Structure 1
Amino acid sequence: MKLLFYDLETAGLDPCKNGIHQISGCVEIDGEEKECFDFKVAPNPAMEISEQSLAISGKTKEEVMVYPPMEIVFKQFIEMLSKYIDRYDKKDKFFLVGYNNTSFDNNFLRAWFAQNNDNYYGSWFWPNTIDVYVLATQKFMKERGEMSDFKLKTVCRHAGISVDESKIHDAIYDIEITRALYKKVIVE
């Protein structure tokens, strides 16, 4: 089973108007970590940038605009995927895994492919993804009322995972604790 744990940091909340400035994650195949990645990327210059959204991850517009251009980072991302997936084999794809990725990150990732004039998103990823947010909902249904919210850091703490508050909203850290949470909530 090929899993791509990933998280994005974005320059806003709308994948049609805002780009990404960080994509991080880990490739896991049959339970074995193969590679972790942390790409900083200048948001698409044709898109809007919300200073408020950048502030959530502790970044400024000036900082993210000096990251490598999205075309270069996109090429590196595709090269990394190509090490593990034969995009011409319809039976060889990653399951995307993240926290609340179904309603947020996946939309930005798909938009990033489109912004890079790549129509082959579906060649890399199965359309049905694994959302740890949903898995955790099932696992902690009875205790949900005891939690103040269902943010990643709150659910991780509830599951007994140590959380460094200063690292939250750095995509590489968020995916690290998402993976730890996944291992606690997965039903095999």
Structure 2
Amino acid sequence: MRILGVDPGLRVTGYGAIDCGVAGARLVEAGVITPDASAPLERRLGQLHLELRAVLDATRPDFMVIEELWTAYRSPTTAVLMGHARGVLCLAADTCGVPVRHLAHSLVKRAIVGSGAASKDQVNRMIVEQLHLLSRPRPNDVSDALALALALGNIERTDARFGALGLPRPRRTARRAIL
């Protein structure tokens, strides 16, 4: 199963494609999309859409995963702009026929490290270990995207194991996940 993780942003959008199998995960491709920061909003969104479509065409994922939108109450403008970027990413996935999953950041940490309160450094160490990388992916947008992809891969593998045993799929909430 191939999963494309995407960390949305209007300045930098990180992405990371991995192949997940019974034996673990393998990095396929990772990078960033950087729309022209001086361009008007509609042009940046158009660039984001076109470049993500090219990534989707090149990597051909089975799923795309995006982190659920979260922002501090003091930053409503950021939330609106992130909503624009997320909408464009979802549109690109839909036009390429790729289903989209959304994961909360605490669930991503829990699926990779085992704790929703894990630090960024702990998550990055697990990304390096699980993907057998020589160093931490940079910039942070790429490591965040790879974390999303790995988390979904871990969740899907766990669900498959439960299914093979004839057990119901584990229930996940923002507060608790059974992995």
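Every number in this text was worked out from the coordinates using simple rules, so none of it is lab data. Note that the coordinates shown come from a computational prediction; the quantities given were computed from them, not determined experimentally. Cβ atoms are built from the backbone, for glycine too; each structure is taken alone.
Comparing 1, 2, where is distance in nm of label points 7 Å out along Cα→Cβ at positions 3 and 107 highest?
Largest one: structure 1.
Computing distance in nm of label points 7 Å out along Cα→Cβ at positions 75 and 155 gives 2.2 for which of 1, 2? Walk me through the numbers before you get to the answer.
Values: 1: 3.7; 2: 2.2.
Computing distance in nm of label points 7 Å out along Cα→Cβ at positions 75 and 155 on every structure in 1, 2 gives 2.2 only for 2.
Thinking of 1, 2, which structure, once helix-only ellipticity at 222 nm (-39500 (n - 2.57) for each DSSP H run of 4 or more, over all residues; to 500) is computed, gives back -15500? If you can, show how the numbers build up before the last one.
Details: 1: -10000; 2: -15500.
Source structure: 2.
Thinking of 1, 2, which structure, once relative contact order in percent (Cα under 8 Å, 6 or more apart) is computed, gives back 27?
The value was obtained from structure 2.
Of the structures 1, 2, report the one carrying the highest value of FRET efficiency 1/(1 + (r/R0)^6) of positions 59 and 91 (r between Cβ atoms, R0 = 30 Å, to 0.05).
Numbers: 1: 0.15; 2: 0.95.
Going through 1, 2 one by one, FRET efficiency 1/(1 + (r/R0)^6) of positions 59 and 91 (r between Cβ atoms, R0 = 30 Å, to 0.05) is largest in 2.
Tell me which of 1, 2 gives 2.3 when you compute distance in nm of label points 7 Å out along Cα→Cβ at positions 19 and 35.
Source structure for this number: 1.
Going by percent of Cα pairs over 13 Å apart, for residues 27-66 alone, which of structures 1, 2 comes out largest? Each step should come with its number before you reach the end.
Working: 1: 63; 2: 58.
By percent of Cα pairs over 13 Å apart, for residues 27-66 alone, the leading structure of 1, 2 is 1.
Using mean count of other Cβ atoms within 10 Å over residues 11-18 as the calculated read-out, with 23.8 as its value, let me know the right label among 1, 2. The partial results should precede the final answer.
Numbers: 1: 17.5; 2: 23.8.
The read-out was computed on structure 2.
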